[in-house]
Structure I
Amino acid sequence: MTPAARVQAAIELIDDFLTGRSGEMALTAWARRSRYAGSGDRAAVRDHVYDALRHLRSYAACGGMSGRPIMIAALRQQGIDPHSIFTGDRFAPETLSAKEQEQSDFSSEAEQFDIPDWLWPIWCQDLTDDAQLVAGNLRQRAPVFLRVNIARTTREAASQKLRDESINTEIHPSVPTALKVIDGARKVAQSDSYRQGLVELQDASSQASVCALISEIKGPVLDYCAGGGGKALALAAWLGKKVHAHDALASRMKDLPVRAKRAQADIVLKTTDQIQQTKYGLVFCDVPCSGSGAWRRDPSGKWRLGADQLNDLLISQFDILSNAAALVSPNGVLLYATCSVLDRENGQQISRFLKQHSHWSLVKSQQFFPGSDGDGFFFAVLQNG
């Protein structure tokens, strides 16, 4: 595909997204019907689409909320003259109209920083002086991080093995299990290092929440909202213990047994009834959230989220936190986590919980913002008694 044909494909995919389809679903469907597109073409089109979704409002401000003006603005942002792409040649977008050659100013800060109008006041209230910085960072491409399975290898050995497979990494400056991929990220899933369970794809900030558990955990360990099992695998390696994995929707854990076998991790899937019979020394609770800290990776999520959905999440988070706390043994630990940057999902939930549960105390909490060292993420370590 020519560069112009790639842009035309991106225009069509953005329009597909704007009809209500997720960006990932639109890309998957396009790849299946576009057998002529090579791996380089698919990667380039994907990059165009994800860049557009990260900048959706600010790009649309230049000409309208549709694929064509959005891609015109994207090219200008990248320093590419749109006339060189919009040529009207075969497979290329039609030439620019007089109106499309004009450029508009932003009508609001929310538009300028690519945040929905309803969310911007909340964003500014919760993030205060960091509101614009964080919104700006979420428009950048996210770095790729690996979690080294330290139960089986070291970071240095894993980095060398990856290098032998043409995947270059560097040691994360503050997370002891993390490697940052510098080159070759798209090769990771097919590498021997990954297939042998020596590394897993996992954001560094997420890994940091597990590494915060530095004291010995006495008693069984439960990943209460296990989902695909990334945290359960990390807990098993970091603590060197068996981990019970639970999720309210058990089907989310369908791939976990295979992942655990690959990592040689001792993980046992548990039902809701089964976990009620045990008191745990540690309950890890990575609750459903807005996902705002990871919108670089899933920019569609920013535009799908609504005010009612956020309110429902806040209610659900506190209910999960309270239910998980009931499973913790005396002197045991509860770790609450989200991949959100909104304080109402994070610190405010913890403050409310502590006010209602006087026998619990806060051991440690940390809020990460998206940047070069990881995604936006929050965790709080609480102790029962």
Structure II
Amino acid sequence: MSERPSVLVLSFSNIASDARVLKQVRLLAQDYDVTTCGHGPAPEGVTAHVEVPADRMAWVKDRRLLLLRRYAAVYRRNSAVSWAREHLPVGAFDVVLANDVEAVPLAVELCPRGGVHADLHEYAPGQNSELRRWRWFVAPYLRWLVRTRVRGADSFTTVAPTLARRYARDLGAPVNVVVNATPYADLAPHPTARPVRLVHSGVAQRNRSLELMIDAVEASSSDVLLDLYLVPNDPVYTRELEERVAGSARVRVLPPVAYDDLVATLNRYDVGVFVLPPVNPNYAAALPNKLFDYVQARLGVVIGPSPEMEEVVRGHALGTVTESFTAEALRTILDGLDVERVDEWRRASDRAARELSAEVRSRPWLDAVEALVARRPG
């Protein structure tokens, strides 16, 4: 039997392709026996994996119980939670690292010897608050879950300072920040090309308004090209984007790239682009993986005026920020691009890559787990 402490990483996602959770697994597996529980196959390097069936999805909730506001029953009957409850042993782990609000109450039920750390990827009650049905029916449940069950964890992290302040208010406890930093890549910026090659990578969701980046490139007077590597979360929207660029000489919609290949793929480009209209609180406070992917790929960065992203971009001179979240504002930036300016941004990304890497920015996870392991009885 191993003498290393045991950690369960619990996430109702496909862990092998979930960038944030995968970083937790790889980080913790260096010093702990890590068991994972989530959808999909086991990620590399774990001691054991409990695979939640694909048809047991945590986001599916009993509508009747939501309408009746029987929130304890909503959680108890959640198909992913109930399946995991039946297949995970109580009292078997030293620490449980629970990802997102749906996983935290179950983690507490498992009674780990040291305790539970909750990593909250978004501000759950505001996740889809641009949708009226979400505000009326789902958000009250998630507020209840945070207020009554999530606060049972022993320590907390989230993805951005703004969200940390919101969660600290709701939980009555300090919340640390682990940004969605990318592992350090030993790459170098290459000379900027003509035409300037722009790139965007991420999920295709309608509320991200990805078409504004397409329209800005098509309208720009500069010699620029744009490739979008999109995960088709919304297949209908993805097809609409593909049809929008059909026949374009400037813009392509491409399939997603495997996580381990993404940074090397991005390194072939010059500038990473992301303009995200703040349609809900999480988008307003966004500090996404892709920003840090762009840095490790040694790209320049063009973003909309999202405060958390803007602080990183301006603080490290990585690129520039549009005046608003519109195609016209982005087109104005693109019209003023020149190779020398982009080269400066890329050199700045190279200088900041170590400081903005996952190896540096993920330390609060290690600190939290170490503190909980130290609390074990005996």
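A short reminder: the numbers here are calculations on the coordinates, not readings from a lab. Every value quoted in this text rests on a predicted model; they were computed, and no experiment measured them. Cβ atoms are built from the backbone, for glycine too; each structure is taken alone.
Rank structures I, II by distance in nm of label points 7 Å out along Cα→Cβ at positions 93 and 117 and report only the one at the top, that is, the highest. If you can, show how the numbers build up before the last one.
Working: I: 2.5; II: 1.2.
Evaluating distance in nm of label points 7 Å out along Cα→Cβ at positions 93 and 117 on every structure, the highest lands on I.
Using distance in nm of label points 7 Å out along Cα→Cβ at positions 53 and 213 as the calculated read-out, with 3.8 as its value, let me know the right label among I, II. The read-out comes from structure II. Who wins on mean count of other Cβ atoms within 10 Å over residues 37-44 among I, II, i.e. which is largest? Top value of mean count of other Cβ atoms within 10 Å over residues 37-44 goes to structure II.
Looking just at Rg/Rh (Cα atoms, Kirkwood Rh), for residues 69-140 alone, which of the labels I, II belongs to the structure with the highest value?
Values: I: 1.13; II: 1.03.
Result for Rg/Rh (Cα atoms, Kirkwood Rh), for residues 69-140 alone over I, II: largest is I.
Here volume of the Cα convex hull per residue in Å³, for residues 21-236 alone was calculated and came to 189; which of the structures I, II was it taken from? Corresponding structure: I.
The maximum of Kirkwood radius over Cα pairs in Å, for residues 181-300 alone over structures I, II, that is, the highest value, falls on I.
Comparing percent of Cα pairs over 30 Å apart across structures I, II, the highest figure is found for I.
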